[in-house]
Each structure stands twice: as structure tokens, then as C-alpha cells.
Structure I
Amino acid sequence: MDTGAPHKLVIIGSGPAGWTAAIYAARAQLQPVVYIGIPKQDPGPVLPGGQLMLTTEVENYPGFPKGITGPEMMHDFQLQAERFGTRVVQDDVVRCEFSPDPVKVPHTLHTAENGIVRAHSVIVATGAVANWIGLENEMRLARSGGGVSACAVCDGALPPFRNQPLAVVGGGDTAMEEATYLTKFGSVVYVIHRRDSLRASKIMQERFLSRPNAKVLWNKRVVDVLGDKVIEAVMLEDTVTSERSRLDVRGLFVAIGHTPATKFLAGSGLELTEKGYLALNRRDSYTNLPGVFAAGDVSDEHYRQAVTAAGMGCVAALDAERWLAAQGVD
């Protein structure tokens, strides 16, 4: 149990947003403490470091002309944060009691292992977890970089997917956006949808269907992912007839949404959007509660990129520093 004086700043989450916030906060001598979380399955892997821990090659982050793996990038982010004095704790924050009155701050955080932690300011950077189908080989190949991904914009341009048959699972706007992006690289892009009509907006559907290498497989669901080191095919089941068929693909992109990691905020008083993301009503990182800030995918349902998350982490650290100064906390 943390029984000392309140921390100036606690950061919850250890993806690009959390580590960038820690780097800025540590250099500003805020002595940030980062709660990185505990590895778990939910149903797919949830790891300290966030979604990048499942990304084998990152080629679209500035400053890495030869690319870098996601785990390597998060390791380097952490080392940089620790260099300036960031304290790292491998524990989950499971409940938060945020004060709605700045006079009554510090806030109280409850963790899974260490008990109670108090902090004058908090940055929530817990990200959003991709929704997976939940198949055993799907998850294995996603972890190993074997051609299964939950982000076409992140991974679709990589060499293994170029001029290859690719598949996208989903039927909403996100699936159409991902599939349309993949038509630039794949020889053919299949959208696998369990119904006979798409949920996506008409304009998003038309944008995809207008591509010459776009195909929709109606009334189909993926019941198995085939392949040892890399994906070779998916096994499909017809949702009407139950007939099964094999579809040879070299990439599978699961686009059935994301779930923001905000369950632990239930009852905290923080305002959430209809989809459960932290609500930010301005261009800064301020939430509806004093001294509580948000950064990264936990408050961004539109972009979900490493570079945008890192930028939001920078903003949150600067906002926290200025807020603490205004409260006389130095």
C-alpha cells in the first residue's frame, strides 16, 4: 500500500500516450509514476505497452526510416521515460475516486496489488483494445506477426501483404475504411460479413465496392484461421446453410471495433461518450474533473495511431504541469 505523500502525477497506461506523457512530465520534474498494467487475455492479449505490442513492424512513425517493431519501440519509450526519473509500477488500477472539487484533491486510486495510491493529478492513457473473433490460431498468429492484424492502416502496406489476397472481417464504416485502404496493396480484398447487407454508410460502401479488386462475401463468418507460421487461409461457415468453405488469403484484418479500456472508471464521475471513450470537449486533454486528463486511444475513437497517441500524451503532460502550477503544487 502506498502510504506516502500524494504523488504529483500518476499516469495510468503504458502505450505511446502514457510514455510520452511520462517523458514530458519527468523532464518537468513532476516525478511521474506510471502504472503499466498486468498482462491478461480479454479474449485477446492485453499487454503493457498497448496495441503496439502486437505489431511486428512499425513503418509509419517518424524518425525510423528502416522501421521498428512495436515491442522495441515501446521498450525504447520506457527507457527514455525512466532516464528522466519516471517510476514504473507493474500493477492494475482497478477503481478510481476522483474529487470533483479541486480543493479536495488529491485523488484516490485503488490498485490490484498495492492498495491505495493518492495523486494530485492523473493522466488516463489506458488505450482501447481491439475486438477479436476469439479463435485460437487467430490470436496466436496475431501475437507472432503471422499475418493477422486489427489495424490495416498500421500494417496493410507491409511487404508480406502486397499483391496478395487479403480479407477483412466486419461490416461497419471501420471495416469499409480498412478494406478500401487495403485495395491499394492487395491483389484482391474480401470483406467477410455475416449478414446479407452492410452496416456501413452508403458512401463508405460505394467507395469500397467501386474498386476493381473489391469483393464481399455475404452471410459468412470465420470459424477458423489456417496456417502455422503465417496465415494460409480462413475457414468460412455460411450463416444460412451452415456450409463450410476454405478461402485462401495471406492477410486477415479483423475490423469489428475497439473497446476503450474504461471499465475501471465506473462510478468515478468521469464523462464518457456513448461508445465508452473518455469525453474530451476541447482540443486539450482536460476531462470534466479537475486534475484528471486523458490521452491516446482511450479518448480517440477516430485515429488510433501511435503518433497521434504520442502527441496527445505530450498535450496531457503539459496540461497537467500547468494545472499543478495553478494549484500551487510544485
Structure II
Amino acid sequence: MTQALSSLPVTDPQDRHVDWAARLRRKPRPVETVVQGLLFLCGAISILTTLGILLVLGNESLAFFTDPEVNVFEFFTGTHWQPQTGDFGVWPLVNATLMTSAIAMVVAMPLGIFAAIYLSEYAAPRAKAILKPTLEILAGIPTVVFGFFALTFITPLLRSIFGEDTVQIYNNASAGLVMGLMIVPLIASMSEDALSAVPRTLREGAYGLGATKLETTVQVVLPAALSGLVAAFIIGVSRAVGETMIVAIAAGATSQLTFNPFEAAETITGHIARISGGDLSYGSLDYTSLFALALTLFVITLGLNLVSRWLVNRFREQYD
């Protein structure tokens, strides 16, 4: 009996596992193949769309910068933007864009993070299930509604507080404040996801050492979720920089370099929206200047995204 058993071939369990894996790979799976193809197609379309946008922006911007009437150095350093008179200094538009974005983030970041902390650390499951979708309803409101809200409610409120002589009817402050309210759901949702991703063991360890819930949140959870909070901040800034309708309605159409948020100042997106709605001749200098502004805005947003990726990688925490 022992001799008969010893004559049987010995099969390595690892080899058997490899054989089964090979058989599973060879087995046809038409549904997974279709899904994989669709995912690849979506990714390819996204990449090709981005490349197409860059091609159009680059081609039209090149026509603008190579025009004899345009001085490239003046474009990046000038402080007057009046295409009708041949002044193409982009800084007034960039300054207004950054100023409204800064005001928006001053409003959105604390509100968004406080809302995320409450939803993640303090709210009961039932309250969280109700409050989070309610907060995200703000993200579904059209931006044109936010624009008229800024013009018809926030601006009169600011004028009643600071005086009609101080606050102009069209101003960057009201536009920035309402942009901040619009961005709150985005930052709150991303920040809450980052806080919820912190392992429960870190909280339990802090409680075991005698920390209160507030101390645990501030000294343990927030530092552990710092990379996600930074990503939420950068994405919020990018969203504010690219906003169009609110600034087009409430910030005004005056291209001037000012650091007073209560004065009217036109942003890059507001200028593009206002000029593109007029009668522009194809290939004219005014027409190609819009693409140069759009390329400038694209570079600013790209820079913010690169900074976001670097900061996320720099402060990312990995837990086993």
C-alpha cells in the first residue's frame, strides 16, 4: 500500500494554483471586456479633449502674441487692459480674479472644514444622513442665481453696513462672498471624506490616553487628514478662479487694477463672458485676445493642480 502511494505523482499546490489562475485568465468574459473597453474609451476621450483644448488655445494665442500690435512683455507686466486702444496688460484682470478667489476661500474654507468636522466627528448617523445631502443641495443651484443673489442681496447689505460711498454697486467683495458660499459644499464634502478616512484606531488611542473629543479632533484627526484638507482647499481655489457667472453679474465690467474689494474690477472669466457675447470679427485682435486670457487662466489652474498634487504627496499619511 505504501509502495502504491509512493508511485503516485506529487503535485505542488503552488503549481496547481498557477494552473487554475491560467485557466481563469483564458476563460472568456465578454461583459468585463466591454466594460474595460468603455473605461479605456472614456479615458482616451478625456485626454484627447484636453489636448484639443490646448491645441486651440495655443494656436489662437500664438496668433495673438505674434501680432505686431502686441508686446508680450507688456502683456505679462502691464497694468492696463483696453483692447480698443491697444493696451494689453493682463494684470488688472489677474488681480481681480485672485482677489475674488481669495475672498471666496476666506469664507468657504472655515465654513467647509467646520461643517466637515461636525459631520464626521459629532453628528449622529441619522443627522449626518439628513444634513450632508441638504448641504450638497447648494452645489445644484445655478451660478447665475448666485450672481443675482450677490447683486440684489449681498451688495445692498454691504452698502448698508459700510456706506454707499464706500461700496460700489458692482464690487468684488459681494462676488467673492457668494462664491465662497457656493464652494462650501465642495470643500465640506471633500474634507468630510478625508476626515472619515482617518482610521478609527487613532481616535481610540487618543481617547485611551485621556484626550477629549475636541482634543482628539484638533490634535489627531485633523493632522492625519491634512493631505485631504489641502487637496480640498486647492480644488476650491481652482473652482473659484474658473467661476464666470457670479463675477460677470456682481463684480462689474471695469478693467482696473485695484486692491479695494469694494470697487468694481473685471475678472478674466467675466471679461471673456462679456466680450464673447459681442460682435467680434473672427481672427481680429480682440478675438484672439480672449484665447490668450483663457490660456493664462488655464496655466493658473494647472499650476494650482500641480501644487495640490505636490502638497498631497508631501503630507500624505499611510496607515497599515
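A short reminder: the numbers here are calculations on the coordinates, not readings from a lab. Keep in mind that what you see is a predicted model, and the values were worked out from it rather than measured. Cβ atoms are built from the backbone, for glycine too; each structure is taken alone.
A few remarks follow.
- Once distance in nm of label points 7 Å out along Cα→Cβ at positions 190 and 254 is computed for every structure in I, II, the highest value turns out to be that of II.
- For 0.95 (FRET efficiency 1/(1 + (r/R0)^6) of positions 46 and 94 (r between Cβ atoms, R0 = 25 Å, to 0.05), calculated) the corresponding structure among I, II: I
- Highest-scoring label, criterion being distance in nm of label points 7 Å out along Cα→Cβ at positions 158 and 174, among I, II: I
- Which of I, II yields 20.0 [mean count of other Cβ atoms within 10 Å over residues 110-117, calculated]: II
- Rg and Dmax of the Cα atoms in Å, for residues 126-285 alone derived as 20.7, 71 - corresponding label from I, II: II
- Source structure (of I, II) for mean count of other Cβ atoms within 10 Å over residues 102-109, computed value 20.6: II
- Structure responsible for -7000, with helix-only ellipticity at 222 nm (-39500 (n - 2.57) for each DSSP H run of 4 or more, over all residues; to 500) calculated and labels I, II on offer: I
- Origin of the derived value 32, 51, 17, 0 (P(r) over Cα pairs in 20 Å bins from 0, in percent; candidates I, II): I
- Which entry (I, II) yields the derived value 5.8 for distance in nm of label points 7 Å out along Cα→Cβ at positions 30 and 270: II
- When distance in nm of label points 7 Å out along Cα→Cβ at positions 118 and 214 is worked out for each of I, II, structure I gives the greatest result.
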